Every structure is written in structure tokens, then in C-alpha cells.
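What follows are several structures.
Each value in this text was obtained by applying a stated rule to the coordinates, not by laboratory testing. Keep in mind that this is a model prediction, so the values were computed, not measured. Cβ atoms are built from the backbone, for glycine too; each structure is taken alone.
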Structure I
Amino acid sequence: MNTIKITTLIFTLLALTSCASAPKYIVIFPEITTKATNVYQGQSISLQVIDRRSANHIVQILKENQAATLVSSQQVLTAIIDKTLRPQLISQGLTFAPQAENNFEVIIDAALISVQQELLKYQAKNVITLTAKISNTEQTLNKRFTIKGNSNGPLTADTAVLARDFNQQLAKLLSQLINDNEIKEFIR
């Protein structure tokens, strides 16, 4: 009798978790802490963040024989990256001017968490790729930054955990971009 109750309870829980609705969005808020320096003192740039991804969602949840569930960020990713980069670059001595000699483009090539959801487990793979393109009247520097991650767990993927991991990885990637010596030398 107890095995019937336990089996019924397990199937009820599985039914409830599989019917749970996916969130409409995830919160992307990378936090970067860098030391204020005057590495760019007196330099000005124009900054533009461009999204070259074929789709705007951040999370895709794939289940066998079902349409993919797509989840976007609460704000547009270009605005999030712009709001994260500007104060960091200002703290390093840069000023922003639309017609500056140095043009700084941050291009979003990839930003996706792909979740393979099975009945009792999930596996998530994510990749973020940004290209920094800095140009002036004489030359151009292109530099690509990529970070990848994997996670897995029991039952259903928790989008809050996926968002936390994505935020940490995006923050790490943006820190690499901000602190890159080749970019610093090019702008100076």
C-alpha cells in the first residue's frame, strides 16, 4: 500500500513540475568592480553596443517532442551591456563624445543558455561571445572574447540559477574586455 502512495505522489509531483509555466523573462544584471584609474586620462570615445544575434532570447528550453520555450531578458541586452560598461570606462578616465576620434563598438555575437530538459534532469550549456571593435582614422582593432559554461541538475532547470550563472559569466567577460591591455594601448 505504501508503494502505491509513494508512486502516486511522485507522479503528481512530476506532473506539477512539468506543468509549471516558464518565466516570461530573466533578470540580467552583471556586477563589475574595478579600481578607478586614470589610464585613459584625456581620451574620449564614442561607444555603441550592437546585437548581431539571430534571435533576442537568452534562454531556450528544449524538451523532446515539444516546441522550445524561449525566455528573454527583462531589458534589452545592448542596454544592459552599455549601462555596465560606461561607468567602468569613466572610472578609468574616458569621456564619451558622439564624434570622438576613437569609436568603440561592442558586438554581441552570442548570448544563449540552451537547456536540454528531460523528465528527471536537465543539462544547460551557455555561451557568450563579444567582439570589441575599436577604430580611429588610422587603424582598427578587433578582439573577440568568449566564455562558455555547463551545468546540470535534477528535475527542472531553475531559471534564477541559470540567470545567476549567466550574470557572473557576463560580468567576467566584460571585466576581461575592460582590463584588456591591447585595448588600453590602442585607445591611448
Structure II
Amino acid sequence: MPLSTPAARKHIHTRDISLKGYHREDGLWDIEAHMTDIKTYDIENRWRNGIKAGEPIHEMWVRLTIDDNFMVKDVEAVTDNSPFEMCPRITEAYEQLVGIRIGRGWRRAIAEKVKGIKGCTHITELLSPLATVSFQTLMGNMRKTAQQQAEANKQVKPLVINTCHAWAEDSEVVKMHLPDFYTGD
């Protein structure tokens, strides 16, 4: 159900974010984000000779390539549109995320490596939803792996356990899909 319609208003700004997950032929996963900021009015800008209404003031892309264990194998960041000439120069900083695992400590690693003056606010903001989309993209694979782990080694708790309310160790979902790890009544 969409939001209710408030009082009369004038559209000023749109931020569009598209997040997509892909399984690659080599077994790795690409998780991509594309973000644009668009104003409904012209903006003065010396570097770009102005930015017309409807043109992106910001347009950034980020791709995380990860393995089945959420380890970042490669990062590519691109700035196609920005308000300042120097903005695209920082994209290589995101390569510092290679070798970091998405999961516990992900936000701390982002803060250490690319937050603030070490990166681009807009690209950095995309890293949290990219982490979420990585879990959504690998979920089917995670279920399969968890079931295989459970069958092979009853002692190893599958990664998906306690990642959210539905996968809580005392939830009906765990009771149904991973009964050996169910702790409820």
C-alpha cells in the first residue's frame, strides 16, 4: 500500500538507488549499487558549467565481488557525475575493502578505511545496503550450505542462524529448515 497523499507540495529532489546481486560463472558473486541524485531545478556549478534540472548532480556505482563466505575479493567504485572535479579521484580508496568479510565488523571496517575524508560520502553510504543485498543474493546458497553443514557436521552452527528475527535459533523458520539447531520449545 503506498503512502497517503499529504498536503500540496513541490517535488525538489530525487535520489534513486538500485541494488542488484549476480552469481558469476566463476562461482563468485557481484553485488552492485547505482545511485543518482537529481534536482528539479538548475544548479550553478563552475566545474560542469551548471547542472540542468533533471541531470544527475551525483551518479555513483559500486561493485563488491564476494565469495560464498562474504569475503570481499574485489571492489570497483566509479563516479560518473559529481559537483566537483576532484570527486572521482577517491574511488580507488574503496579497494581497501578487499579482504574484509561482510558481517560482524563490516561497518567498523568501512569507518576505518573510507569514512569521512578517506572516501566519498555517497559511495560509502551505499556499502551498508550492499551488505544487506549480499545476504539476500546468497540466501538460497546459504540455506543449501547450512543444510549440507548440518547433515555433515551437527556441531557447526550455520551462518544464517541468528542473522535476523526469522532465522533466530528459536524461530519457526529454523525449526522447519534447520531443526538440529532449533532451541525453542
Structure III
Amino acid sequence: MPQRPYVIDQMISAKSIAARIEELSHVLQDEFNGTNKLVVVGLLRGSFVFIADLVRELDLPIEVDFLEASSYGDGMESSREVRILKDLRGAIENRDVLVVEDIVDTGHTLNHVTKMLLTRNPARLKSVALLDKPSRREVDFRADYVGFDIPDEFVVGYGIDFAQRNRNLPYIGKVRFT
């Protein structure tokens, strides 16, 4: 299906993102101080840029793993059906776990993933999202830590895509159809 033409208006600069990640890393450093190893679970694919920048800011023993969940496909609206496409490689029982998400929209994906991971008996499970759209929430869930609350706009960049495009932008931009 052909895409309608669109432009991207910058919403959050690369500089602002870097500053907020540094702030979040200090809070997370305090949260997980004393851990023998923090398992950082990135939700693919949108979180890969965020997770890379975040873990470089943390002075903790870290293991990185990935989980791929999908509720969007190539569309702009959540299907509300969360499918696990790739599960963790390692066990998280009795481990400290930080789930890293790019954006919380309806809340279905992070809520589903969190509930699933809790059944695996981690010592502690926290979540961090770069972006949160509280006005779109359909389930009673909020990430423990949030980089930026944003309005109900379709955004791309910094790992977030529109039909697999625009992940490489160094900033968060709002998609505007022309």
C-alpha cells in the first residue's frame, strides 16, 4: 500500500534527549545501586537506540537482552493484540530487571510484557519509557520512569519508525501528512 506524503517536524531535539537520558541514568543508578547484575530488557525494535544510549550512562554490572513484542505492524494504530515475536534468551528469576520501551501509547504492550515477565519471578522489575502519551492510555499502566510526556501525535525518530522508516533520525519528530 503506497504511503501518503509526509513531513517530519522536530518535537524533541537530540540534545534534549541526551540530557534527559543522563538524568534518568542517575535515578536508575540509585534505584539499582548494589545489584550484582541488572538485566536490561529492550523491547524491539523501537527501543534499540534508547537502550544503547541508556546503558552507556549506567555504571552498573549490566546484561542486555531483547524481547520483541508487536501490536502495530506497519500501521499507525495499535491493534491492541500483543504478540511476542522474540522472547528473552536468558532467565530472569531472582534477577533485577529493567524493561526499556521507546513509547507507551495505549499501554497494552508494556502492560502485557510486564505481567509476562513477573511470572518469571524477577527479584525486582522496573520499566522505563523514553516517551509516554498518557492521553492515549487504555489500560491502567504507567512506566516507572518516563523521559518525556508527549501529546497525542504520531512520532518517529530515535529508533521509532513509521512503516520501518525514520528510525535513524537523531531527534523525535511529529509526522505531518501533506
* Parent structure of the calculated result 15.8, 51, given that Rg and Dmax of the Cα atoms in Å is the read-out and I, II, III the choices -> III
* **Ranking I, II, III by distance in nm of label points 7 Å out along Cα→Cβ at positions 85 and 109, the structure that comes out highest** => II
* Structure fact -> If mean count of other Cβ atoms within 10 Å over residues 101-108 is calculated for I, II, III, the one returning 13.8 is structure II
